[in-house]
Each structure stands twice: as C-alpha cells, then as structure tokens.
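Q: Below you'll find a set of structures to go through.
Nothing in this text is a laboratory measurement; each read-out follows from the coordinates by a stated rule. Every value quoted in this text rests on a predicted model; they were computed, and no experiment measured them. Cβ atoms are built from the backbone, for glycine too; each structure is taken alone.
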Structure I
Amino acid sequence: MSDTCAIDDSPFFNVPKTNSFAGLPTDFYTRLPTTPLKAPKLVHANPLVGSSVGLSSEQLLTQRFLDVVSGNAPLPGGDTLAAVYSGHQFGVWAGQLGDGRAHLLGEVAGERGCWELQLKGAGPTPYSRRGDGRAVLRSSIREYLASHAMAGLGIPTTHALALVSAQDYVMRETLETAAVVARMAPSFIRFGSFEHWAARNAPQNLTALADYVIERFYPECLISESGVADTPDQRYVRLLREVVRRTAKLMAQWQLVGFCHGVMNTDNMSILGLTLDYGPYGFMDAFDAKHICNHTDAQGRYAWHAQPAVAHWNLYQLANSLHVIVSDAEALREALDTFEPTFLEAMQTKLSLKLGLGAWQHGDEVLIDDLWSLMQENRADFTLTFRQLAHAPGLGHADLARVVQDLGGTVSQDIAPFIDLFIDREAASAWLERYRQRVQADGALEKGARIDSMLSVNPLYVLRNYLAQRAIEEAQNGDFSEVGRLFEVLKDPFSYQAGRDAYAAQPPAWATKIEVSCSS
C-alpha cells in the first residue's frame, strides 16, 4: 500500500456531509459505525468502477482507500448507517429484515451521477437477527466477480468497487475467513423497503419513500400524462409502471444468458431494476428449464423457468404496498398488466439478435421453442449453443482458423460447431435445417454481418460456477491471482481472448457436484 499520490482532490474522499438517503426520517435507518477487521488486505479493486467516482488506479492501491473499503475508517464526510426493510422470503412474509451485514457509508458524486457506497460484511447492525454481520471470503469473491460479469454482459447491476480479506474468522458450516465487498449503486432501495411501511400501516413514511425515489431516480413520473386528468397519487402509479417495465426487461436479460439469481425474495429486488444481492446465483451450463442454482431451494421456487413469474409476483407485493397510498386499485392493476407484454417483447427482440435474425416474425416462437426442447433433451451447453450457432455448418463462410478463434477453442477440425453439442446429432441437424431456411427467407443480414452480430450478443465467457470455485479455492490458500485473471476475462465476454480457451470450455464432470446455498 502506498499513499504517494495526491488523493485529497478525489470526489470519493470529499462527499457531502450527509447523503440523500440519510435525509429521510430517522425511522428508515440506524446510524452506527462499522466494525474494524484485523489486518485487512486488498484482494482486488475495480478500476472501471473506481473511475466512475473519480478514483485513479493508483488511488485504489493506497492505504487510505483500504481503510475505508475494509470498514476500518469512516468515509470522510460520509454518514454511516444501516437501512431497515421487510419482505417476503420464498413466498412467505418474513416481517422486518434490514441491512444485517451492510453499512451505507455515504454518497459519492461522479461523472455519471451519484453513487451510494455500501460495505457488505462490515459487522453487526440492529437488523442482524443474531448474526455476526460478517461475510466470508468465498461468498464475497462470488459477489465481486458476479457483479463485474453482469456489467460486462450489459445487464443492469449493482457494482463492486473492492474486495478485502482479513485475518478474522467467522463460523458458517465450518470456520471461514472474513471478507468485505465494497459495492456501489445509485440506490439500494428494495421492494421490501416499501413493504416495510405498508405492513406497519405508515402512509406518511411510505409517501416519503415513494417521493424520494421519484424525485431522485424517476423524475419523469412527476409529469402528468397528456390528456389524462392527474390526481395526487398518479405519480405513484407511474412509478409502479416504470418499475414493472425495468424489471420485465431485466428478467429477459437474465433468461437469455442462462442466469439464475437463486433468492428472488422481495427484499432482494431493486426498485431501480438492478440485479441485487448475489448469493447462490449461477450461470447455467447444461440447459435445464427447471434448473435450480440454490441448493436451499428444495421446491424450485426460483428455478430458471420460474424467474419471470416470480418477478411478476414480487411486483404484485410492491403494488399492494403502494395501494396504501394509492386509492385507484384498477390503475395499479393496469400497471402490473404491462409486465407480460413488456417481457415478451424484450425476449423476442433479444432472441432475434441472438439468432442473427431480423425482426421477429410469426412462427419464430415455434422455432425457438423447439430449440429449447432440443437443448433440454440433450442437456446442451447454454452458452455454447448460441455462440456456436453463429458458425453452424452450412451457414458460415469463415475459414477454420476464424471459427476456432471466435468459438474460443471449443471446436476443432474434427468437431462441427453447434451439431456436436447435441447427443442426438440427427435432431440437431433437422432443427438447423429449419433455422437455415428461416435465415435465408429473412435476408436481413448478410452472412458476415449475421455472424458478427451474433458474436456481439452471445458471450463466449460467463462466470461458470466451477470457474468461481477454482478462484475461491486458490484464494483460500492465499493465492488471489485467479480472481484477477477471471476479472480480466469477464471484462469483455463477447470477444475472443488469446490464451484463455480454458475459460470458454465446457465444465469438467466434477462441476456438477458444486452446491451453492443461501449461506454462500
């Protein structure tokens, strides 16, 4: 660590004395300091996120920065607090929850707006529910890399600024090393934040929260719709409609990279439509529509195919909360009814891009449904199926060297792209012939343009569970280098990266035995 560079001019170290969330009534949070760690060590810092709040790569390596992101020193000018919220967990009302192991340090101004800085794992709070308020190294590595991976994929997400390990130990299933993730977002307000005040029949606080969210993040909701008579509560209906829109589009993005969140409780749903709280998540390897990434989720409530319906259910709980301050229940229902068409439109638009087609046409739903069925029956790799389709036999014109490069070494002269991902090669060939006919009938993209377009939206590299596990095991032995290598790979998941073919390969057999649970 070094403090040789001048850092006092950085906005990071000169935030306002209070942040906007701290301006809400004191019922919304508890002010309290973080709990220091023993001999904290910076595992990795994200220069892409750091630059958004005015931190240079050199400033990320200073002792002063480490002191703040480890929780060993307050953010200068900040206002450290933990927020209260409630929520439904696995479909059951859980009552009061809150930031049980998170501290909001303050709000940092940057070129792209203001960012809340939050430490996860910085000690107990009044909402810890008898927990120790700490995070462990393995889950912290997973969250740090996952948020970076999602950003690389272009999916709305909270961002991780830094990952810190320490000599402290905490007990989970076994004794583990403590860690802290410094994460950033414009806001960490959740659906459960609204449920909290609705459950307490506190319309004044619910109104204050809704007004804060609108004025801060959805100012367009203050503008009445042309030709529509406005009433005082219509702004909250417009807020719900916009949250529905963002959430529906987010679900389409999750589905089409094979991402499973694992714990889609209402307290883990962002009011800004961001991917929030990475716990037992997973990117699918072999396709299974009923894939469950969370070992704790025995009933499969949060399986891949169920995520859109769960998101819609969660939005209903948000609407129920807003009904406390919105008398027009029909208007809330109409806002909720926009979820399905918005989700379907987003899915169709993105699937057209993934398949290298022009505009979605009638009949395309049969083609894609049959592809899902083919993938399901053959347990075809989710990521590589769409990636290799760009160079499937009879469609491409590129030479073998280009094909091998674009597909990250996952094919060779003896392996046919796409076809050899399926045990039933005959069925795969039959579907491929239908796809060829659809591409030819479309004619919207020339061969080269179609390939380039498909490669730009179908990732070659995703954060497979076994890749994260390998980085975790090495880190637990004191070697953090694999965290850094994975970080670099996931920065640009759509482009071939020389020497990194192993990160594109199908997982080894042992990867199927990895279990990730809520404790992760």
Structure II
Amino acid sequence: MTEQKSTHARWGLNRTMIVFSFAGVFAFLYLRTFLLPAIPFVAIDDQVLFFARAVRIVHGQVLYRDFFELVTPGTDLLYAGAFRLFGIHAWIIEAWSICVGLALFSIITLIASRIFRGPLVLLPGLLFVVLDFNSGLNMTHHWYSTLAAMAAVAVLTGGISLQRISVAGLLCGIAALFTQTQGALTFAALAAYLLWRRPSKSQPASVLRQFTVLLLPFIFVLSCVLGHYIYKAGLRVVFFDLVVFPPKFMSTIEINQPRTYLDQIGGYASQFARTHKLTDLLSLIPVVFIYATVPYIYFLGLYQLRRKREVLPSTIREGLVLLHLVGLALFMAVINGPRYFRLCTVAPPAILICVWLVSHQSRAQRFTRNLLWLVMALFALLLPMRRQTQWHATLNLPIGRTAFNDAATFHEFQWLAQRTRPSDFFFNNSAVSLYLGLDNPTASEFVTYDEFSRPDQIAAIVRALRNHPPNFIVLLPKTMISSEVHDHASGFRQFVYDNYSLAQILYADHSLYEQEIWERKSNPIIGPSKPGY
C-alpha cells in the first residue's frame, strides 16, 4: 500500500483519476468495437488474414509448411492460442483491440510518468487511444511489435541494469516474432542507446557485457520459435517466406512503396477540398495529427534536446533520447510503405515527444496543450456515439452474433450465409471464411493480379481447387489488373471462368473495388490438372 501511494504521488495523480482514466479508455474502446449491449462488430482489413490463419493452426495445419505467411509467426500463434483457450468466437476477434489498446495506454502512461507530472501524465496515452489507435483498429502484426518495443522502452527508462537490459533484449525478440523488421530495428536502437549513454570512463568490457546481455535473449527467443518451424517446414521455405519474399515482391505493390506517403497525402488533401460536412472535416483531424507528428516531430525533438541538454535532468534526457531512437527505428521499419495505417502503428513514441514539446509554460505551448486536450475530449465523446448510432445490422453467424455498419458487407455475408454451411470449401475472401466457418482448400488466403501472387503459388492454388472445388469463389474483376506483365493469375481466372458462373457483384463501402461471387456450375469441366496447374 505504501508503494502504491508513493507511485501516485510521483505521478501527481490520485487513485480516482487513474481508475477513471483506465475505465474511460476501456469504455471508449468497447463502444468502438462492440454494439451495445455485447455484439462485436465484424472485423475487416488485413487482421482477418491472421485470424483465419490462426483457425488453420487450431485445425492442425503447420505455419509455412501448410500455408503461406510472410511475417514471423507471433500474431498467428497468439490468436491460435486464444481460439484454443476460448473457442473460435466473434467476440474474441474484437476483444483483442480492447486488450492491445489498454496495454499500450498503460505502457505509454508509465513512460509519461517518468517525464511529466500531474494530469499531463495522462495526455499522451489518451491522445494515442483516441486519435491514433482508433484510426488503426486493425489488429495486424504491427501493433504487437510496437507494444513489445514500447515495453522495452518502459523497462529501460526505469533504470539501467543487466537484468533490465536482458528483459529489453527479450522484448526485442518478442517484437521480432511479430514483425521481423520492427524487432531487428528496435534492437539496433537499444544497442545504440546503450552505446550513447556509456560513461566516458567506462571500460570497453562493460559496454560489451551490456551488449551481450541484450543480444543473448534476443537470439534465444528467435532461435527457439523459428527453429521449430525450420524443423517442420524446412529452412528453404522459411527463409523464402520471411527473408526473400517481402523485399523482393512486396515492394512491387504500389502501396508498399515510399511514394504511397505522398499519394495518400494527396488523396486526403483532395478529400479535404471536397468536404462539405462538418463530420467529414472532423474525420480528417486524426489524419493531420499523425502526418504532422510522424516522423517530423523527431527532428524537432532532437533539436530541442540539443538546446536544453544542460538544463534537463539526466533521467528525463536519457528517456527522451531513447524515445527518439526507438521512434525513428519503428518509422524506418515502415518507410518502404508509409501509408496512414502503418504510421499509426509506429506513432506512440512521436506522441510522447509531441506532448513533451508542448509541456512548458509559454503562451503558445499552453494554447497547443489545451487544444490537444480539447480535441481529444471531443473525439472521445463523438466517436463512440457515432459508432453506436450509425446504421447497423446484425447476423447470427457460425462463430457468433455479429454487427455490421456497412450495408454492402452485411449483404455479402447474409447472401453467403444463406447458401453455405460450416466446413464448406470457399476461397478468396478470408473474412467470409472466418465468420461463416468455411474451409480454404489452398495454401494461400487470396489471389492478386500483381507480383504478390507468384506463378508457383497460382499453380498450387488451381491444383488445390481442382482437388477440393468450392461451391463459391470470390473473384476481383479483370479491370483490377494494373499491368499484364506482372499478372500471373490468368490460369486461376480461366479455371473460374470454365467451372463457375457469375452469381453476384458486391460493392463494399470499405473496399476500393467490387467483388464478384462465382458459383460452381452444375456440370463443371473440372478434371485432371493441366500441365503447370
């Protein structure tokens, strides 16, 4: 009890304010992910790929050997563990958003308590939840790597010892188990920090000891987990999926190129020019906040650190240096495709530094600080209200009752739910497969019309579909092909055209294009695989 009281005193906050803030964050996240009283909204975007792969693991398939994955296995294993523990239910999918949001809020607030005093301790975490995390409620591997990286920062801002350095190295290894690049670059940032803060008279042996203590748990974690999959799937397969494929083929996709940063800024600028409603204008505020802070806040912060290096307490200065190094490392991990969502996932260090820059008592800083409080409070009230009151519908699906706020998505799920049964084969839409309990007979989650879908993958997909033909296949229209040179999916499309007929064309509000649902013909010409397929 004495320790708790001293902690609250150090933060300059009473117990009521701390409990109220955590309760408020929980309520905000719950109202954004669940329709009252307790119906989870449907998950969309890339997160469903990881949940779908987790189901495969639960059903006995082996990652990399039985299905394709281009990142380290942490996210798939985490979700598979939850499904094994609680069963495959829709509420578990959305509950992860609440858990990760609360965990990051806690860690950001802990770090803030070592830099600020009073209510300002809560501002970075609240800004993160309301203006950042809410914009990226897409529980992919990025969030978990950032969570582990921020936990490592929290460990080292509490003091430097061999034990703390070892824990930080372990957390870097965990970060690398979710996103290989984020974990590796965070490790490099921590190594640079230890090198920077060494006393000028320290022996080289002490620095080497610290680096060794940081490195060993990092290597141990990766060796144990990846070694298991190398044994199961083979070194060649794991090396290709994790090391060769991402830089060689992901970079050919437009959204995974550095220019996507300017393209998205241009897109938001044109959206602003066309905005006529107040709600549309307000929706751009989080976008402006993220683009204004990541990565530019680091350069402004480093400049201020250099100016104030003589007056800042050493513990605060060291913590801020660590935040800058880790923040820049996380940004470098997404610089190959810095679209808005990815910037959101690496923004926590930038938000902490932003609040530090406005934490002093000049008139301009007080005004900016008060403005941030006001915007955060406004969005904390409006966003849950809007989610609960906007159009919605619900369906009883095989994994539980689910809410929809997009009419086209609702129609798609409803249409297919009426025509399929759990364990039916289905291909090319992981969200539908996940929520309707359908089985994907191939080793890939989807087909694209670019370099992402390799010729050997397409051939394997067609072979699997011939052996286990689904009643329904989702197909993107051929107009989605950006370049015939990079399109390897012609064999897949021809298989669909020969054996399926177009049943529905659906236009989802959250999608940039329509989806075609093709139904298996009553007399298909499926037969022995053609050479190459």
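Q: Assuming 3.8 is distance in nm of label points 7 Å out along Cα→Cβ at positions 269 and 397 as calculated from a single structure, say which of I, II it is.
A: It must be structure II, since only it matches.
Q: Right, next: Give the label, chosen from I, II, of the structure having the highest value of distance in nm of label points 7 Å out along Cα→Cβ at positions 157 and 221.
A: Details: I: 2.6; II: 1.9.
Sorting by distance in nm of label points 7 Å out along Cα→Cβ at positions 157 and 221 in descending order puts I first.
Q: Quick one: helix-only ellipticity at 222 nm (-39500 (n - 2.57) for each DSSP H run of 4 or more, over all residues; to 500) came out at -19500 when computed from one of I, II, so which one is it?
A: The correct label is II.
Q: Taking Kirkwood radius over Cα pairs in Å from the coordinates of each of I, II, which one would give 24.2?
A: This figure was derived from I.
Q: I, II: which one has FRET efficiency 1/(1 + (r/R0)^6) of positions 429 and 501 (r between Cβ atoms, R0 = 30 Å, to 0.05), as calculated, at 0.95?
A: II
Q: On to the next question. Computing P(r) over Cα pairs in 5 Å bins from 0, in percent, for residues 261-492 alone gives 1, 6, 11, 14, 16, 15, 13, 10, 7, 4, 2, 1, 0, 0 for which of I, II? Write out the running numbers ahead of the final one.
A: Details: I: 1, 6, 11, 14, 16, 15, 13, 10, 7, 4, 2, 1, 0, 0; II: 1, 5, 9, 10, 11, 12, 12, 11, 10, 7, 5, 4, 2, 0, 0.
Clearly, the read-out refers to I.
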